[in-house]
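Read through the structures below before going on.
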Structure P
Amino acid sequence: MITKKVSLFYIVYQNSVKIPDSKSVQRKENWIRQIQKTVQSAWEPKLVKVTYELFNPEIDRMRRFFNGPVVLYYAIQNQDIISGEVPNTNGYREELLDDSLGYDVRLPNRTVRKRKSTSEFISVQQWNDFLATLKETQFDNAGYEFPESEEFWKLEEQYGYENAKTISIKKLQERVAKRLSTRNVVQSKV
């Protein structure tokens, strides 16, 4: 299967531009060659869209933190999932976004977008404010545990993003199971 996209990163300084290394450029060339193999005929070419945009790795990290651990933590604690994977987190992501960024208005024949999008967050401060609001309004009010970002990124550095998510989720599920068993013991005594 052909990768859907290839990203090249240019570092722009005040007086110069550092182009991607030759390995990255070669990867792009190989990708284009793979696409050429799928072209059926001369009259039916493939199009490659090139878009240049500013990229902030810290904002990308915060977006991944929200879409990964934050949403998963919310879903697990909301459903008291003490083992296994969370079936579908998209509904929980939308719930968090609706509750903190506004909501969409559903009319009889269409939906009017009233909610802001996280793609509009162009600074780290906007992400910090958003995550702080989520913690305060969605997690703390419900008695839920919010993921610790520093701890998560240390795990990510050591094990990779997907493995860090898995480790973080297992630890949370253990804590949720312990909380539930403690709650059940207290209720049975009453």
Structure Q
Amino acid sequence: MAQKTAGFYKLVADEEHKRMLGALLVTDELGKPTEFRVTLPVKPTLIQRQLYGEALLPHVGVELCGLPLYQALKDKPALLVVSHPAFLPLNDRVQSLLVYLERAGSSLVIKSTDDGNRSMSDKVASRSGRFEPISLTYPGAYEASQRSQALALVEDFFRAVDLLEPFERIDVAVRMLQEQDERFR
């Protein structure tokens, strides 16, 4: 039987989005890394940042970094966790179940009148009681069966692993890469 894995995708960017690079860490059920991939920095010009506006982050995060990193993986994870809700559209392009996670209660929910692509959310408590509850957001296109499968995977992984901690490891690894290799600056 194949080992169940989770992927954690993050776009590491400076405040002005002058430099952004994608990183994808895949771990086993106990949080042990099985694969790590990172892109070279994407450096949009001032004109590109102005022309793309709010669309810049999802464009770079999904098209230029997220999808190529996912496609380069040797083994696709059962679950792909993204670090920002703008990356939920990756769902349309990957075979893994995809979710966005954050600490429960860490964001304010604003009701929208756009019913076309509304994301659904659930709150999940760690059955082991070792970790703070998280809020789980699904892509808007997910049907009930996909939400149920994704929720079951999150609950399985959340027994042994703080599902937000791998993003901290990604940050540290990227900083180390940037210090050691000028290509990543």
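Coordinate-derived values only; no laboratory data. Remember, predicted model here, so these are calculated numbers, not experimental data. Cβ atoms are built from the backbone, for glycine too; each structure is taken alone.
Summary table below
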{"item": "Structure from which 16.4, 50 was derived, Rg and Dmax of the Cα atoms in Å, options P, Q", "result": "Q"}
{"item": "Winner on mean count of other Cβ atoms within 10 Å over residues 58-65 once structures P, Q are ranked, highest first", "result": "Q"}
{"item": "Among P, Q, which structure scores highest (criterion: mean count of other Cβ atoms within 10 Å over residues 26-33)", "result": "Q"}
{"item": "Mean count of other Cβ atoms within 10 Å over residues 18-25 - structure with the largest value, from P, Q", "result": "Q"}
{"item": "Among P, Q, structure where P(r) over Cα pairs in 5 Å bins from 0, in percent, for residues 90-137 alone as derived comes to 5, 19, 25, 26, 14, 6, 4, 1", "result": "P"}
{"item": "Computed 11.7, 32 for Rg and Dmax of the Cα atoms in Å, for residues 130-169 alone - originating structure among P, Q", "result": "P"}
{"item": "Label whose coordinates, when helix-only ellipticity at 222 nm (-39500 (n - 2.57) for each DSSP H run of 4 or more, over all residues; to 500) is calculated, return -16000 (choices P, Q)", "result": "P"}
